[in-house]
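Nothing in this text is a laboratory measurement; each read-out follows from the coordinates by a stated rule. Source: prediction; values computed, not measured. Cβ atoms are built from the backbone, for glycine too; each structure is taken alone.
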Structure 1
Amino acid sequence: MTSEPIVHFVDDDPAARESLLQLARSVGLTAYTYGSGEEFLDQVPAQPGCVVLDIRLPGVSGLEVHRRVNQANLPLIVIYLSAHADVPTTVQAMKLGAFELFQKPCNTTRLIEAIRQALDKNQQTFEKHIKRQEADQLLQGLSAEETKVLELMFLGRTNQEIADRLQLSLRTVQFRRSSIFRKTNVNSKARLFDMLFDAGWSPTPVPQIQEAGRRDG
């Protein structure tokens, strides 16, 4: 398998599978086909992609495949392509999070467009998830006290404002700032904040502390 986003076609009709495979490859997409839901679930890699599902499949139905994809938290967006999409089935598919549903025979240009949109959306979501994991790993070495300082730094507070908010001495705030950069191995506030922003990280609100004199921490 490739590291690129993949489109998976699950259909019990060999001719339909071959036609879809050739269609995808003709526009430069990496694609694989499966003759049943079980075959797909046994072989699908845990990497970003899109699965185009028939609804009526031998054994595990397309809807059940979708449920299992959701339960396993696989990074896949589901598109349905079926000749058996009645209203109740369509409602179930949409509740499961279907990206699009096409009736057979479908407009192949629209199908490819939907697949590309699904792959682009999923790749962006997956990359953001990876960045969030990296940010979490970056911050896991910080103490709770250092994290509070970082959260206020992220909100644009000055050292003095942080000291006032957390009832700390200015020297303690400066020490914790230095410790944050040392532990994260980042020597620029702008670079650290860019990484956190790209990862979708947001600070936990720091409660206002009543003035009672500063303390060193």
Structure 2
Amino acid sequence: MLFSLFEAPALSPDAHASLRQKILEEALGIVAREGVQGITMRALAQKLGYSPATIYLYFRNKEDLFQQIARHGTERLMALTDALVDMADAAAARDAFARTMIDFAFANPHLYEIMNSLDLTPYLADPTLEAPGRRLVDRYRDLYARGVRDGSLRSPNPEHEVIVDWSLVHGFISLVLSGHYPPPRLPDASVPELEELVLDAIRRRTAI
């Protein structure tokens, strides 16, 4: 029998938080197994044995659910890059950050797709809202700023460097995940080789 909170006794705050987390974890599992197309509110409810009404109590719509999935991905990347914050060599930390982004995307392609396909209009309209990936961008920018201060990186504007680097990294990831690389005219090209070229381009632009 499908379970709906509309029919169930009131739950404690901890129970509500636990149920919300359970829904989110199931959604993450569907994304990992089936991709973005596998996520519908009805399908999610059926997987959990709940009514769709229960899902909507915790997530207003699919966009809201995707926002939370993206935040989960951001938290995972923040954890993976925590150690880089205290690396003595800011330039090496910047390089490791870019490589971590690439490795994460290839290991979690569907999650990465959601993280980079969100509607950012609400965040642009209201600067008090924090977009899911904002802290990652800030961390990467801060590595640049630290590198400029300690003399290991050359950058008149760290914010601009973040945009350029992200274009290189995200463009490379998107080409690979979409199946457009390696191209037919370069059958012997390898993804690891191009990854090294992308990272080398990032290093060369700001090397002292």
Structure 3
Amino acid sequence: VTSDVVLPAPPAARGFGMAGLFTEGDRIHLETEYSGGREGASTYAWFRQTPRGGLEPIMGATAKHYTPSSLDVGCILTAEYTPVCIDGRRGNPVRTDSPHPITPCAPRAEVQLTGFFAEGGTVQLEVRYYGGEPGQPSVQWFRMAGDGQVGYFNPPDPMRYTVGPADIGYSLGVQYTATRADGLRAPPVSAHSPSPIGAGLPSVQAL
């Protein structure tokens, strides 16, 4: 008795959906159910829906999971799954949408000071903000002495400061309080220079 070789059915998605909180910063997972032999290198793509109903590809989002960013807040996300068999055959792509627009997380910020921490150097405040549309933050610079005493000051540019003679021997710091556009304030966070400010290189000015 002989029988024909049983070939797998064409690759197909029997089930496809999203799972997650659908909030900025919280990872969304795709739940897939594949049929059609052994699954190979199936592909994924993510899109955000534009206000006019179009789909904008999210660059670099080609995995089975995606973490929404601030750019996604207020948008419906669309994911596309193309089932692929291990022999290379491709099935029809299927799509699914998030159940509602991505909501912003509570406002928060990550800050650090970078630059040249010596007299005459420039120190910059670098900020990464999360939590929807940002509002006007509160920025407070300070000098800290070795005994813990703190002196506050406000440079003309709150994001950049040129170190002067008055800073030598002190540690520089910044307290940053992010604010969302709706007025909700984040807990304050701080950044500090890695060590006390040193004197600059000696120089001679011609008379």
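Each of structures 1, 2, 3 was scored by distance in nm of label points 7 Å out along Cα→Cβ at positions 105 and 145; the highest score is held by 1. Can you say which of 1, 2, 3 returns -16500 when helix-only ellipticity at 222 nm (-39500 (n - 2.57) for each DSSP H run of 4 or more, over all residues; to 500) is computed? Derived from 1, not from the others. If semi-axes √(5λ) of the Cα gyration tensor in Å computes to 51, 17, 14, which of 1, 2, 3 did it come from? Label of the originating structure: 1. Work out which structure the value 1.00 belongs to, where FRET efficiency 1/(1 + (r/R0)^6) of positions 17 and 97 (r between Cβ atoms, R0 = 25 Å, to 0.05) was derived from one of 1, 2, 3. That value comes from structure 3.
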